[in-house]
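Take a look at the structures below.
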Structure 1
Amino acid sequence: MTGGDVVDLLRSRLGDRVDTRPHALGEARADRSGHASPGDPLAVVYAESVEDVQNTLRIAHAHRVPVVTRGAGTGLAGGANAGPGQIALSTLRMDRLIEVRPDDLLAVVEPGILNAALNDALAAHDLWWAPDPASRAISTVGGNIATGAGGLLCAKYGVVRDAVLGVDLVLADGRLLRLGRRTVKGVTGLDLTSLVIGSEGVLGVIVGATLKLRRRTPGEPRTLSAEFSDVRAGAVGAAAITASGVQPSIMELMDAPSLAAVHRLLDLPAPAEGTAQLTVQTDGTGAEADIEVIARILRSLGATVTMAADAADGERLWTIRRSMHAAMASLGTTLIEDVAVPRSALPAMFDEIARIEQRYGLQIPTVCHAGDGNLHPNFVFDGPEVPNRIWAAADDLFRAALRLGGTLTGEHGVGVLKRRWLADELGEDQWELQRQIARVFDPAGILNPGKVFDPRDHAAGGNT
């Protein structure tokens, strides 16, 4: 059966939900990582129901056509990019908030609902869903779950894995599984819900989720910014806050190049050369006392501390941090990386970044979720293709994170961009075991092929 025959068969079942217009196909090739597949997919299917997903997968499975599931396309690892001979299956139109239970602190949603839209709706019930990736205004809950997203608040409130009770999953052959439960506790059988979270579309298509909610924190948050003479000193300050026992809700560190770039973008006065900025927020009933303790710690380490006067002033400070991606985009094509290390190793990881900058003659603007040790080094270059020198520096950076007891990805996922290093972190036995698990869910290998697990990359030993 030809690709055209497959598209005709999809149209016979799904009608105008099958799109082959050049614009739609071109969008499905890429995400926000800067990476794009080498050609257009066969079609984009805009599923509007579980049945649409099942019908698409039954056709694909019967004819061994690869399927790549997409949400809003905001990923940063190339994990949802569809290519030649593949079907792009979009769940963006499946965006309903099906149920809210304030008494049970849970909600049931479809995968296409946007993170921010969900929380806007939950606010009427004085509830919220804690995961808050920087892309929360434009990324879907299904995509958050598929990548195991994190965000600024995760040091205190956890990541997506901590906020999902269950998922509804359609397997490659069209069968529907309802995984997890609506109860807080439950240990019946293996935890397949946690297995699916962060699986990047290689185990099945998420078509629904039962989410664990929180009640809104009382009181007004307090925010401060602290300027340090260099980013290593800022990392030491963040580590001191963690060691003190005070629990900020957000703690973000920007190195000098990233801070300077944001100031240029926002037309703010240029910071002093070398200045790094640590921005910290506390919340809850102890917010005022906690922020005072943090301010004393940072001042004792030589920081210049500025307290936000009120919530609006605090939001102004956070605008600087949240403008990082736009600032990097203004400089050129950006490879946004995503390593994490133990929090005590943050100063050492910034030392490694400085070493790599010097070795490869690069500047690597870096921001950090300092509350949980998750760093986002940015490699900026001209043109659509990542130069070999950048890949060599990234390889050095990944291996440095692993040496410090860290991980290749804290929240963006493996996708296409990091699959060649996966076995270096997992070890050969675990890497092979995970591949075998994926084949149990998808024996025909039609779900997101070439993403996460790829034996050719492993055979290359992580070389570029």
Structure 2
Amino acid sequence: MIKLWTLFYRRTQQNEYEKKILIVEDEFVEANHIQEVLEKAGYHVPGIARSVNIALEMLTSELPSLVVLDIFLKGSLTGIHLGNMLKNKGVAFIYLSANSTRDTLESAKATEPAGFLVKPFREKDLLVMIEIALYVHEQRAKFSVSKALTKDRGKAGSVSGNKQTIPTEIIGRSPKFRSLLEEVQLVAPTDTSVLLLGETGTGKELIANTIHQMSLRRSGPLVKVNCAAIPDTLIESVLFGHEQGAFTGATQRKRGKFEQAHQGTIFLDEIGEMNLDMQVKILRVLQEREIELVGGEDVIKVNCRVIAATNRDLEAEVAAGNFRMDLYYRLSVFPIVLPPLRDRPEDIPVLARHFINLFGEKLGKTELILSPGLIDDLIKYPWPGNIRELEHMMERAVLLTRGNSITQLDLPKSMPKMQQTKTNTALEDIEREHIIDVLRKCNGRIAGKGGAAELLNMNTSTLHSRIKKLGITNSRSIF
């Protein structure tokens, strides 16, 4: 079995020597160890700077390919100060820190590093993060050029002829949604990994479909995987496949999702639920473009684009030690944040009309209209379940309406209270109240027909996760 370390070292020896890496680290032993590791891997280290001022002097003569930068340097100028300067110069850099708290990550994030490594780290971790950082920096540079070209074409009046058409099922006219679509049009034709971030029900799967349809891989398969729905004991077999006899019940060789997605796209939904062991293996696939079947020894090359999605705050998960920082940086080359429905009120009437037409046509009710008075109610409601909740509500309204006009909607009874507290209550409190209201209607039942998961149009495992996180207990005092 060819190990990641062997492959990486061989590749760096072949073509990485011309890449220069400046080390900015005030700890003598640490700095020299990093230099030894990098030079052994084939990188050229022009020098070690013990402070920001020394680093700035070295940068005046020659710009390196990448800077390895300690955040907490001694002196008045910290690594964050130098990070801002490197950002302005367009030089790639990664941070080193013994502290991975949320505050540290937030401060570092503002300077747009290409990577972040927590001390102590292994030699392999450093080399993998450097490779990720160089890749991230290269991709960011490409997108900066693409944005500039798109802006220039737009001024010249020719941009419309160069953009692919957004599918008709993508509906929205609000400024935030139009901005999102511009990002989709920019990244879709590339082969870059995409990370979709947003609350449950904001349409992450639909955007993943759109990116694939607008990509050069659209003739290939789009393979979807709900990481939260697969038990930890099975996820490796599901993703990578298994050989016959690999475990009890493995009666024949089975292709995994990555192999099925060859020449196409794999969509890893709810990747924030994946355990740390699998995160390491996913990183290897992204780096080496190869997999090993469970119970097998052969290496299988795979060529597929990765789109990942999560409703979790991955930076918080990284700070808490629940999500690998190297995988986060590798996935978030091009993050796209999907706005919640409450932040795009202009789209609510349009979406409501779309769902009414959609379900009306299916049920032979083609002349349905929505009472104007209800539109205000829809806009005022905070939609903790987002578009998915709106879709479910419109479907129910179409089913229950006997005439040609929808005059009543099944909005939660707690809505007035939610409206009053919207400006001074945390979003999680609003979501908690809404989930409790739905659970009351279901007598506390979560799964199955008529359960809370169905009414909220959420995956059962996702709802269990939200209930646990929000501290909701299934007690008689609530239900």
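What follows draws every value from the coordinates through simple rules; no lab data is involved. These numbers were taken from a predicted model, which means no experiment stands behind them. Cβ atoms are built from the backbone, for glycine too; each structure is taken alone.
I have -14500 for helix-only ellipticity at 222 nm (-39500 (n - 2.57) for each DSSP H run of 4 or more, over all residues; to 500), calculated from one of the structures 1, 2. Which structure is it? Derived from 2, not from the others. Highest-scoring entry among 1, 2, by distance in nm of label points 7 Å out along Cα→Cβ at positions 268 and 372, is 2. The value 69, 54, 43 for Cα extents along the principal axes in Å was derived from one model only; which of 1, 2 is it? The value was obtained from structure 1. Suppose distance in nm of label points 7 Å out along Cα→Cβ at positions 300 and 444 works out to 6.3; of 1, 2, which structure was it derived from? So the calculation was done on 1.
With relative contact order in percent (Cα under 8 Å, 6 or more apart) as the yardstick, tell me which of 1, 2 scores highest. Let's see the in-between values first.
Details: 1: 15; 2: 12.
Ranking 1, 2 on relative contact order in percent (Cα under 8 Å, 6 or more apart), first place is 1.
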